[in-house]
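What follows is a set of structures to go through.
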Structure P
Amino acid sequence: MTNESQVSAEPTWPVDPNLQTETRVAWYYYVGNLTQQQIADRLGTSRVRINRLLAACRESGVVQVSINSNLSNCVALEQTLAERYGLRGAVVVPTPEDEQRLREAIGVGAGNYLNEVIAPGNTVALGWGRTLVNTWRAMRARTDHALSVVSMLGGLAHCPRLNTFEITYGFAERLGAECHYLAAPIYASSREERDLFLAHETTRYTLDKARGADVAVLTAGDLDESLVVKYALTEKNVGTLKDAGAVGDVLGHFIDADGNLVDHELNKRTVALKPDDLAAAGNVVLVAGGTSKATVTRAALVGGYIDVLVTDEAGAEKLTQDYA
């Protein structure tokens, strides 16, 4: 969030029609990641005019104002998070007033960060979560076919909306990358069946590739609304996980408040990289926000699994204040 071209969604200056247009163009370009032609098509004007409006924004200070005021707290929180949890870095985005847009806002922050760190020839390993959809949608399209995208965990045979396969495919399509799925269920029916899946040549190849990824991108799920809880677990599972001290999951593995794997049978049936395996990746990026996820996010951080956190302002404040 230190980019001088970022703008705020909620300007504090008096709004007139011209300034309103300039602000909208700046938002679409610098935060929405649209091209000048896409903005021109959306607003029914020419690309040349959009280019002039962007120049006017820079000259008038529209773009600069948000950096000096509205985002200053985000920058301070990034530094505090990095120091407190020993991170390589952090990205903090303003929390939107509309809670329904939280994942979108965090996805923009994560997408912009990944645009800068994913290099030609990299392997990108992926977890599972709705915020990751917004992440790849916010990324620049590429045609670097030397890139590889690989899933770090199995999927579901039945899922009404979103599966690990869609996440992997979405990233691969956006990056112009080759795609590697983990063709197995996220939870086997027994530990013995899990071991058979892990011993299979294709599963072993995929997980080895994910383990050595240059960049790993994942979310953390709480025990209330995560996709794992919603689509893969029963109420009984959730109850026994809470009894075991679980606060949520990382890569389908359930951890306690200190980031340790809890003693639960689900952790013995998970077909995925273990959180400890992330240590072999070059850069592990956790994309998670909101105050409701602060406990499991902190657990992932203190567990030492994460290099970079992408979150929102309210979530970051909870992580720095409640867990001082």
Structure Q
Amino acid sequence: MVKLFRSKIYFALVLMLLVLLFGVLGYRFISDYSWIDAFYMTIITVTTVGFSEVRPMGPEGKIFTVLLIITSVFIVGFAISVITEYILSRNSLQLLKKKRVKNTIEKLSDHVVVCGFGRNGMQAAERLKAYKTPFVVIERDKELIEKYDNEILFVEGDANDDEVLLEAGIKRAKFLLTALPDDATNLFVVLSARQLNEKLFVISRASLVNSQKKLVLAGANKVIMPDKIGGDHMASLVVMPDLITFMDKLSMEGGDTTNLEEVAIEDFADQVDCNSLRDLDLRRKTGCTIIGYIAPDGEYIINPEADLKLQPKSKVIVLGRPEQIKRLNEMFHIA
């Protein structure tokens, strides 16, 4: 739609330039005006300002002026209508788009709210999109929103504003990622979000070490320090490069390439007798290997024994090739 209006505007501009050229050439050769006088006469005629002519014209000049006035009136009128229609339609399209986004967000629940679409926020959004996890991004940079608004649900505004958080569906959300560059701003967002939704799982970015404890006290469940993680990763590549490279190969880009899966015991309970890890027998059925167990109280057990008793609301961490993970999901109907 926008492209169609733009082509009409270009067409109207071309017509107006042709009218000006037609007028200048006509006065120059019909009435024998100089180029400056011809341009002056064309402008006052097309714009109908009513000034007198440079000098008296003959019959040919008067007839030409009448034709120029009639032609320019229609073309200028056409140009004005096209530009007006474009402006009104653009505003209407923006309103419709915002309304559509608002309706989509209102239908979401258990989604992720991402505050900030900078370097970290953009990476988080790409990963969430790869896993087909519904999310909403709060961002105040209009240019950034216009660049990605066809791919991502945006709420324009300041994440510190409670109204903006509510518009992003914070009360129905399950997770909040605060990826703003300033620690103080992240702290205020965490405080506001925690007041609006006590059950929210909050993950915050931090730049300074002393901000970590403050963010936890404010209500953040996890605090991530990208600079620290990056430094540790580079140092680890020096100390144990092969191990870190292998860990990097455990790709978690999306559903079709992942090598790791987190599965709740309830996903198995209705289909197999799962009193212990041995009962699941995932290695034989799917080729996947259980490398971790998460107890209901949050305790992590690495490389658990096969006879480990499974408890309700616990989880297992499964390792496998992408096709094995896919087989696991299909066999046990894991979403």
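FYI, it's all coordinate maths here, none of it is from the lab. Every value quoted in this text rests on a predicted model; they were computed, and no experiment measured them. Cβ atoms are built from the backbone, for glycine too; each structure is taken alone.
Structural remarks
- Among candidates P, Q, the computation of helix-only ellipticity at 222 nm (-39500 (n - 2.57) for each DSSP H run of 4 or more, over all residues; to 500) that gave -17500 used structure Q.
- Parent structure of the calculated result 14.0, given that mean count of other Cβ atoms within 10 Å over residues 146-153 is the read-out and P, Q the choices: Q
- Top of P, Q by distance in nm of label points 7 Å out along Cα→Cβ at positions 82 and 186, largest first: Q
- Looking across P, Q, the calculation of semi-axes √(5λ) of the Cα gyration tensor in Å that yields 37, 22, 16 traces back to P.
- Largest in relative contact order in percent (Cα under 8 Å, 6 or more apart) among the labelled structures P, Q is structure P.
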